[in-house]
Structure P
Amino acid sequence: MEIAAIIVAAGRGTRAGTGLPKQWRTIAGAPVALHTLTAFQRHPRISRCLLVIHPDDHTHAQAVPGVQVIHGGATRDASVLAGLEALADDPPDLVLIHDVARPLVSATVIDGVIEALADAKGAAPALPVTDALWRGEDGRVTGTQPRDGLYRAQTPQGFHFAPILTAHRAHEGSAADDVEVARLAGLDVTITMGDESNLKITTPDDFARAERLIGDRTKEQAMDIRLGNGFDVHAFEDGDHVILCGIRVPHDRALKGHSDADVGMHALTDAIYGALAEGDIGRHFPPSEAQWKGADSEIFLRHAAELTRTRGYRLSNADVTLICEQPKIGPHAGAMRQRLADIMGVEVGRVSVKATTSERLGFTGRGEGIAAIASATLIGG
């Protein structure tokens, strides 16, 4: 599933005050456009980003390297269509269309839109209107407006690529956003959860608010600590060794499993995925796929470690406990720690491997298999 993002940045933003167009002004030491683009470039599920700019802004666009840049049109609709056409020769499966003036969009908001597209042709984040609504004239309140069923729209607005391209090609006139274009073409759009911090910079005061929010987010990320745990169990079968935490240990039985049945490494991998809220091994490496039969579990743990780094986290420590009567783990624990550390790219002092028995209780006590529990601590920032 390939996902592309179009960042619409061709507007002039006259309500934001005098000076440069708002997307090229600086907040927290970088242009607004760079903050916005970075949110999508760092997202692990987005493979391409396209920046649609005004023809006069080529010099400013040099401040946002590593992205394809094209010229937009006189209206937002025209700019979005230009972006879609630029992708049409090598179309993605899904496309997210985002206003450059929303530099604080979170990975959670992006994920919500992507996940909704599994069952819908279109999806967009929004927040329910909670304030009372008035109608007014000449500075006086002339009536009220029910707020039931009203939402404040945000971006990114996501779509299956082919239908939204067709919708924009057929659209005539102006539209408030891509949801309006989609609905006029008969496409249903699912509402996903927005975020109060996903503000759109519109007026001069919004720059100061965005600066504060970025500062707050930086502080939160600097102290963002995530904990995950994992559990796995494998039964014994005929064999002459087991693989535990990447080490071959001689034994009169083997462990049964779809991959190499490394119960310790599986538990640790799931602990890391859990800390990242990324499900378990089966989500990333489905056992229904033949390519993973007999696979080295190093593949799974290495993927979890790389995903950790992609998300901006680092492993603080990992702890694995193997639960079995036999084989004896102590003589191999040092090698297991080093092997796990090498795979994850961390120092061995951050990895613990230990063992315990179940006092001959349960399936492990009867020597029917091995269980493992693991925990992982990730630190962001």
Structure Q
Amino acid sequence: MKVMIVVTHLLGTGHLSRALTLGRAFVADGHETFVVSGGMPAPQLDSTGITLLGLPPLRSDGTDFTRLLTQDGSVADEAYLTARKIALVEAVRSFSPDILITELFPFGRRSMAEEFLAALDAAQDLSPRPVVLGSVRDILAPPSKPSKATRAEEIVVGYYDGILVHADQDVVPLNISWPVSDQLAQRLCYTGFVAPPAPVPHKDAIGKEEVLVSAGGGSVGQPIFRAAIEAARKMPNRRWRLLVGGQDAKARIEELRQLAADAPVTLEPVRPDFRQMLPHAAASVSMCGYNTALDLLQSGTPSVFIPFDDGNEVEQSLRARTLAEMPAIDVIPSKDLNGDMLARAVDRVISEGPREVSDQGFDGAAQAVRIAKTLLEQRE
């Protein structure tokens, strides 16, 4: 079957990473898979076997997801957004998928509703009409007012055959973060967590016994890196490796290099072998996005989470509080972050770790493929 996934990541690369993991599962099952990405280029992510189309890229203005910027930082005007919409609609029509998946929409990306709805309308006009599915992570940003939840549900009922919830219902039901009516509940399909296979330890043992610090693909992680440099000075016998991402990574690395001076710190851009480094690391310091949390659960690496909570974001804080019940995991709210606290937390999780690792519950991508195939067979 032909599968099309539409995704736009606006801050960091987590949404695209999860969409590509889902896409690779369809490829592995023998299906032609087409991912349309509307966010900034992320060449470090694995798109093996997938046809990848990049729309004219967008990013958010920091945590303001209503102010959309182009790659050069200018505000996306109507002509720019129209060009995206036309390209997306043409992609739907020309590829004519059997399965169409929208990542996050309509539970998020409301500022881009026009292009998503245009794509859904184009799919409705295809013959035969594809099975249309939403794809959402375990925890959503709760709607700021009831009308937003009502509108999302109206779109689900009008266009969607099901919503793939990438979580275990017994662990993190969607209603923890989003109001689920009886009508919406009928369309929810829990897949389990979507993760690549557990990371295989790096053949060169890069990062062995280091504190590995990562903070997504944007500038919001800079306070974490600065605190990590302070913490590294308080732990002179332990090397810290800071992996800096984003379009401006080179400039940010230079800024941090001046701050680091003689601290036991290695600074470098994000690495495609990051997951393979985790099993060797003494500890990880990171935010608590969906993909990062799963990487750390699969590796068993002692972890300190600093959840992203700017702009009234609560998703990562909810997830981190849940995970903090496990051994060798600590959480520091961003408002409390400083070098002293981070050094103490890292020392504490190292002394408690590593954690036992389970391989259960991480096959959400394969389960999503099975659900999509079943829905298509029922349609036929």
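One of P, Q was used to calculate distance in nm of label points 7 Å out along Cα→Cβ at positions 272 and 296, giving 1.5; which? Among P, Q, the structure yielding 1.5 for distance in nm of label points 7 Å out along Cα→Cβ at positions 272 and 296 is P.
For which of the structures P, Q does the calculation of helix-only ellipticity at 222 nm (-39500 (n - 2.57) for each DSSP H run of 4 or more, over all residues; to 500) return -9000? Structure P accounts for this read-out. Given a value of 0.55 for FRET efficiency 1/(1 + (r/R0)^6) of positions 160 and 216 (r between Cβ atoms, R0 = 30 Å, to 0.05), point me to the structure among P, Q it was derived from. The correct label is Q. Given a computed value of 1.6 for distance in nm of label points 7 Å out along Cα→Cβ at positions 80 and 96, which structure among P, Q does it belong to? The structure behind it is P.
From which structure (P, Q) was Kirkwood radius over Cα pairs in Å calculated, if the value obtained is 23.8? Answer by label: P.
Each reported figure results from applying straightforward, stated rules to the coordinates on display, with no laboratory input. In this text the structure is predicted, and so the values were computed from the model without any measurement. Cβ atoms are built from the backbone, for glycine too; each structure is taken alone.
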